[in-house]
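Read-outs: derived from the displayed coordinates by stated rules, not from any lab. Because the structure is predicted, anything quoted here is derived from the model rather than measured. Cβ atoms are built from the backbone, for glycine too; each structure is taken alone.
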Structure P
């Protein structure tokens with residue numbers, strides 16, 4: 001179990017380090033929004049070529065929690081939806097595959113907003 005936690009930490013940290021290095025070392029202005037979109041698209045592309053699942057096998061939640069893991073989930077949902085439902089399956093498959101996570105984020109975000117006191 002300690003090895004799994006260490007691998008998740010190292011892989012997740014490496015993904016974050018890559019984003020930070022891109023923002024710090026590129027000669028043009030790269031914002032966090034650019035990094036987030038890049039990770040989402042990158043995760044989907046790696047997933048489409050079958051290269052993201054080995055990262056998940058190696059690092060577990062260190063690969064699934066960052067935004068690249070969300071891109072992987074969207075791509076896998078679209079691929080599975082396309083196999084079973086054609087073009088409409090491609091469009092709905094990604095939404096269906098990620099609906100629980102998006103719903104949970106909305107609910108928990110709302111709950112935190114209700115119980116917290118804004119500062120400022």
Structure Q
């Protein structure tokens with residue numbers, strides 16, 4: 001059953017990732033990848049912190065959401081390749097901004113996901 005959960009959430013995450021790439025064109029700056037990676041940091045923190053405290057979600061389901069959905073939704077490989085392309089095109093400022101926003105923004109959105117989960121926990125207590 002666990003592998004089925006991962007497969008279902010992986011398919012949903014991949015489709016969501018593709019949907020974002022359709023909504024946010026990335027002609028000169030990889031905005032779609034930046035958005036999914038930042039949103040993924042938020043979601044992973046939220047899932048692992050908040051959902052784990054609720055007994056209606058099994059540990060298998062929580063892991064499948066994190067590994068399956070968030071794992072297929074986010075993409076470190078695209079982030080790396082897109083930075084290489086920016087650097088090869090001489091877009092050093094854009095590459096630096098992309099790296100900085102991804103790193104700092106990823107930590108910030110993960111912290112935000114953690115804070116949101118703490119607020120949900122207080123409300124449900």
Structure R
């Protein structure tokens with residue numbers, strides 16, 4: 001299956017949402033939805049990697065599905081605010097590669113640790 005770019009994902013979500021009279025929810029409502037979905041993701045991660053086992057009555061869900069739910073609502077929020085997520089990603093990566101470039105211990109091309117301050 002061909003990988004989709006973020007722009008393609010944003011367009012796909014927009015076409016889907018445009019098929020409904022209601023359209024996008026308000027930014028505040030979508031923020032609440034993102035919070036809800038992140039909570040569900042946290043719950044699944046806690047079940048898989050934490051100390052909280054699932055109850056017998058709880059539906060089996062995958063972390064992948066929960067991440068997909070978060071991504072969908074995040075794309076909806078970005079689309080409703082006319083934000084290009086590829087551009088947003090580039091802005092954040094530039095920040096990490098400049099301001100935060102020496103914050104963590106780097107691994108050089110040989111696999112050795114360096115402090116990034118040589």
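As an exercise: relative contact order in percent (Cα under 8 Å, 6 or more apart), calculated from one structure in P, Q, R, equals 39. Which structure is it? It would help to have the intermediate numbers written out before the result.
Working: P: 22; Q: 39; R: 28.
Label of the source structure: Q.
Using distance in nm of label points 7 Å out along Cα→Cβ at positions 37 and 101 as the calculated read-out, with 3.4 as its value, let me know the right label among P, Q, R. For distance in nm of label points 7 Å out along Cα→Cβ at positions 37 and 101, the value 3.4 is produced by structure R.
Given that volume of the Cα convex hull per residue in Å³, derived from a single structure, equals 202, which label among P, Q, R identifies that structure?
Numbers: P: 171; Q: 93; R: 202.
So the calculation was done on R.
Looking across P, Q, R, the calculation of distance in nm of label points 7 Å out along Cα→Cβ at positions 21 and 45 that yields 2.7 traces back to Q. Here helix-only ellipticity at 222 nm (-39500 (n - 2.57) for each DSSP H run of 4 or more, over all residues; to 500) has been calculated and equals -19000, so which of P, Q, R was it run on? Answer for the origin of the read-out: R.
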